[in-house]
Structure formats: structure tokens, C-alpha cells
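Some structures to go through are shown next.
What follows is calculated from the coordinates using simple rules that are stated; it is not laboratory data. For clarity, every value in this text was computed on a predicted model and none was experimentally measured. Cβ atoms are built from the backbone, for glycine too; each structure is taken alone.
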Structure P
Amino acid sequence: MNTIQTIIIGIVEGLTEFLPISSTAHMRITENLLGIGNDNKFSLVFTVAIQLGAILSVVVLYWKKFIRFNDWQFYAKLFIAVIPALIVGKLLSEKIDALLEKPAIIAGIMIGGGIVFLFIENIFNKHSIESDEKISFLAALKIGFFQCLAILFPGLSRSAATIIGGMSLKLTRAAAAEFSFFLAVPTMLAATVYKLYKFNHENGGFSSEELKQLIIGNAVAFVVAMIAIKFFIKFLQKHGFKIWGFYRILVGLFLLLLINKGYITT
């Protein structure tokens, strides 16, 4: 990977991490178009590690809501919600990594998730919970289980899974999206630390060039994610999810086309 490739992937991560369109699918497409193969061990770590930059944007944008040490229930809900993902991620780490290297599966999940999004608001159209204060501990746990679906099915999108989970529990669009953002912080922090530790242990550390790429990628993802989050909340409140469903279907079909033409190897 060179600096230009690092910046491009950082932009893609920042744009897609908190949108319900699967950052995994977009980064896999981008990597292959840039000529970065699945056999590049560092790139696999890099695409996870730069999520740290994206999640820091949540802490900065929502610092008044996120940093409230007198509200132990808020942090307890996040802790409860992240437990299922930590367990599933740890137990099925190798199988999940194998799925991440199969773009055809990711494309199929992208399309399937897009179809669901076309009808999601007709299915879950009763919303009575407008803030995280009204989310129960049991509801937080249920949203955590929804998050596991994104871990088990790369291409589904972590934000999509948790937002759908929240809406199924009567959260409004905005409330479900915000809780999804908050839950991303402990989830992705844990995933990033684990991937960095594993790579460091198995490969004897990071080279100076790799460390530079991690710093650049995280910085780019941080800045772009701040813009994307602000856009998404406003767009979501006004337009809903249907357009994201069409977008997912188109990207999934485009990914299948790239696979069929040999631009992306399976």
C-alpha cells in the first residue's frame, strides 16, 4: 500500500462506516480496484484499524451525550449491548476473516440487505422511544444481538443491523441511529485493539511505513466520518431508508459484475 491508496481507503471508510451500506463491501471493492489483493495481511488489519479514527469522530461530535460520567446507566447499556459481539467475534474470528475474503458472499448480503431496507419502515412503523435514556437494559442487549448479524454476515453493515434492531424495538430513526453510533465506539475499539495485537504478535510488530499508513488512514477516516455522520442524521430524518436500499442493491450488483469480469477475484 502506498500513501495515495491509504488516503483513498481512509476516505471510503469515513464515508461508509456509519451509513447503512457496509463499509466492508466498499473497502473490498476499493482495495481490489486499487490492486491490493486479499493476500496482503497488513491491508486486512488496516481496514479494521482505521475504524478507530471513524469512531473517534462520534466521541467528538457527541461529546456532550457520550461523556456523561454521572449517568452510569448509559455506559451500562453500551457494555451490555457490546457483549454479544465480543463473544461472537472472539469465538468465530477465523471463520469471519475467511468470509471477508469472499466478495461474492458480501455482494449477495449487500443485495439482500438492500431489499430489506426497501420495506423496513413499513414493517417497523411505530416509534415511541426518542432517546437512549428510554432504552431498557433488555432492549440494549437485543440491539447487541442484532449487531452480531453484521459480524456473522459481512456486507450486512453494522450500522444497518443495529439501526434495524433499534427500530424493531420502537426507537425512532434518529434515536436508533445515535445509539448505533454510540455502540460503535466500544465495539470497534475492541475489534481494532484485537486486530492490532494479533498482527503485532504474529508478524513481530509494524514497520515504520505501516505505522505511517495507520496514522494517515485514521486521520482521514476521522475527518470524513464527521462529515458523513452529520449528513446521515439530517438525511435520515428527512428521507428515511428506502434510498439506501436501492443503493445497496446497485452496489451489490456492481460488485457481482466486477467479479464476473475478473476485476475482483473470489
Structure Q
Amino acid sequence: MSLFCCPLCRAPLVRTDRVYRCRAGHSYDIAAEGHTHLLPVNQKNSKMPGDDKGMAAARSAFLNKDYYAPLRNALQTLAVQLTGDAPCVLDTGCGEGYYTSGIYRALCDAGKQAQMAGTDISKFILKRAAKREKNIEFAVASSYHLPVGDSCIDLLINCFSPLALEEFRRVLKSGGHFVYVVPSERHLWQLKEVLYDVPRPNEVKLTPYEGFRYVQVAQVRDTVRVVGQQDIHALFQMTPYYWKTPKSGAERLSQLQELTTEIAFDIHVFTKE
């Protein structure tokens, strides 16, 4: 049985080699890369939602060099600590699957019989995720309309993706955990010093969410040396600054061949009440 349900009738989906199918007869082809498409037309916000092909390639190339390995390692440790012997795990807005696959491998290495799925709204980036790990289910889907049944997920991961709290509450089991990753105050501070005349720290706050109880906030702090203009530009593309940086700042960054910058993440851990 799949972790996914039919986006049209909400019935459970059964996976075969080439297709997902529900008891009502709705079917969804599995692409050659291994992912499926569970995003109905009326849930799209554009013709090609999410990261385009170029951004997906840049993001994947950057993460594959393990610049953000400290965050992946912290998520692996938490996933093992927060789950039982046979957890159902969902990564919403999973991107190219860097963290998804890392968490899955850590759970397997810990002897757990994990069932895991990842969703993202970009079909281009899901192709890369599905190629990365064949034992994880991946589907193009909206975080605001997750193709997952009620109260079936033990651990939900959300890294820098839309905060669809109503859906997260719906799919999590009572006592299940929600892990929410956000940039901390000085994340990429030295990058921002290049981009802006007066860089500003990110806002850091504890926000209680209805139906969830805070468990902890785990901090990840490190320094990375990004070498080569290609990797520097890929990092830039992964940030919201890419869309709102003055031309002069982007030009300064384009002249660099090396950038040493802080990385700082806060991992907010909640349990569903």
C-alpha cells in the first residue's frame, strides 16, 4: 500500500510497477524517473509551478557538494530520535530530495522499517528526487492539498517550504512530530554583506501553532567555503534574495570566485496534541 491517496476521491492508492490506482478507477502514471503527478489542474497556480529546470539543476548541484550537510546530519539525528520502529514519514516541499534521502537512509541504518514519501510542486525537481532514492515515493503535489490520508503520518518534515498548518494537522497522527526548518538570524550573513549596503538579520521568533505543542528548537551553526562562481550563483538562486536584490549587489556577487559565509538554521520541533 502507498502512503499516497487519490487527489480526486481521497481513496487509498495502490502502486504497481507503472501506475498508481484507487478503487474508484482513477489512475496516475509513474514516470520513468520514479515519481508520479498528483496535482490536479485546479490546484496549479501557474502552468509550470515551482522551480524551473535551470533552478532545479543549480539547487541539486549545490546540495550534492554537501555545503548543507550539517543541517542534513541534524535532521537525520532528530528523525531517528523522534520515530518508532516502523514510522511513516512525509517530507513536504522536498525539492531534489537531499534531506529526504538522507533521513530515509538514517532511519534504515538505525534498523527501522520506514515508509517515506516526498512531495513538491515542481515536476522538474521531483525528477531529481526520484532518481536519488528509489525506495521513497515522490509525487508532484501542493502542500495545501496533500495527497495523503488523515492521521497516517508519524513524522512530517518541512524545510523552507510553505507552512500549510491545516493540512499538516490533518495528516499527522496524534502524538506525531512536525519538524520545521527556518533560517536563523545570521544565516548567509556574509552573502548578504555582498548583496546589500545595509544587511539585516532574519527575524527569529517562537510561534505557537494551534494543535501543536513545542518540543524543542535545535540549532545548526557552521561556516561554509563556497568555491567557484557556479556554486556561488547556485546558492544565490536558492535564496529569496535572488528575486529582490539590487542590480549592484548581484553584480558584486558575480565577481567573486570564493565566498566564506555562516550558515545558521533553527529546527522547530512540534508534536501534534
Structure R
Amino acid sequence: MNQPIITGRRPKLIGTDLDGTVVRDYSGVSDRTVEAFRNAHDLGIEIFYVTGRPPRWMPEVRETFGMGNAICANGAILYDLMNDRVIEEWLMPVEEQLEVVRILREHIPNISFAIEYNNEFHHEIAYVPRWDIGIDMQPVARIEEKMVQPAFKMLARCSNYDLTSDQMLHIAHQEVGELATITHSNASESILEISAIGVSKGETLAKMAARAGIGPEDAVTFGDNPNDFSMLRWAHRSWAMGDAHPETKNHAKFVADLHTADGVAKVIEQLLELPA
């Protein structure tokens, strides 16, 4: 893919999604991508891995990159990547959890739920995990049994895959309204990701940038799915991956090459050639 020449000044902050953006499904992160991020870090650029992953999925990121900051659970957790420590959380109260579940049960057939808090993952019997297989050995009939404390994330799945993630998201936005932040990061999984209202990747990244005295004009971001839209809109220079969800390009300023073709690394390499 031919990319336009990048102009302006070198960024002070890079915020990137992981899966489908720099992490390939089966081959991990390429050496070229790791080198691009390490070179940026060596030049004093703040690096933030901004992901839907919970902290328990981050050891491989720490081992791969060996540096950087992390925002997990779609903005709900500020995570000290190198010291494996949660620094700050923006959690969803129990009352809101219960109300969201009640509403979505009414409007999405065959829906099932999972919930995450602390380092725990709990799910309903009908909710079949794809990535946390074996983590919760005692699933429950109804997730309400496990709604006992504020949570950093809830998940909802259309258990028979009758609806796509996009269709579920459309219904959820209509019915849940201002009660929660609802998004997804996988169009083919019939799944929703639910956070407290006002919690998003873009919101938390903006907070962290502001604390470092960095504004959106000095930041660049990369992403591929609806849970990335907020941070793509925030940064003045942002890239949707060439193989991203079709709507991603409407929220980013530019389009990078495919994530399987080192699209992010190619952009960072150009950015590092700009004047500071």
C-alpha cells in the first residue's frame, strides 16, 4: 500500500491498540514493529499500549517490548506494565451492572454474560469463553450471582451467533443509552464489551497525556476496531489499519498498511525522521 508522505513534527506520544493492530493472530509481533517502538522510546516518545485486554493478558506484551505504559480493559485500568501493578481504575458500579444486564436480556435474544474485576473472570454457563478457557472453573446460571463489586469490564455474547457484534452494538446503543460505554473489538465474535459510562480508550489516553503535558496535537494513535474509535478521534494524527473494521477509517485521519504487513511500524519509521 502506498502511503502519503507524513509531515509535521515528531510526536511526543504514541498510543496503539494491540490485537489486530500490532499483534498478529498467530505470529505475535514482528521484529520490525518491536524495533520501531523501541527506537521511538529511545528518542523520549511516550509509548502507550491501549488495549481491551485485562492485565492478566499483558505478560507477553511486557516480554515482547520490554518498555512502555499500558491502558487496559478499554480504558478502565491504568496499568504499570513493567512492574505488573494496577495504578488506577475507573470501575462500573454494581447497580449499573445489574441494570445493563436487565435491559440487554430484554432486547437481545440468547444473550449471555461474563464479568471481570480484580484478577477474576466469571461467566455464565451459556457464555462460552474463547480466550479465557479454563479461567473460571465454576460458571453460574446467571451472572447476577457474581455482581458483588465494581467491575472494570463486562462482556456479553449472543450465544448462538444469530447477531453480529455490530448488530448487537446497534441494539445496545439504542437501549442502554447513557448508562454504560458499550463497544466491541471483534466483528465476528457476536460479542460486546461494556465499561462504566465515560470510560474509553480515548478518554483515559487523553488523561494520561494531559498529566504529561501532552496534547492531541503531539500524539499519534493506531487502531482497528470500534473500541479504538475514541482514541483515533482524539489524536490529531491517527491511523486506521488497512484491514480494520470498515468504520474505523471514518474516525481516523489516515489509513496505514495492513497490520500483517507492519503497517504501524512503517508509519512510526516515517514519524521518527521528522524534526523534534
One of P, Q, R was used to calculate distance in nm of label points 7 Å out along Cα→Cβ at positions 142 and 214, yielding 4.6; that structure is R
Here Cα extents along the principal axes in Å, for residues 166-205 alone was calculated and came to 47, 14, 10; which of the structures P, Q, R was it taken from?
P
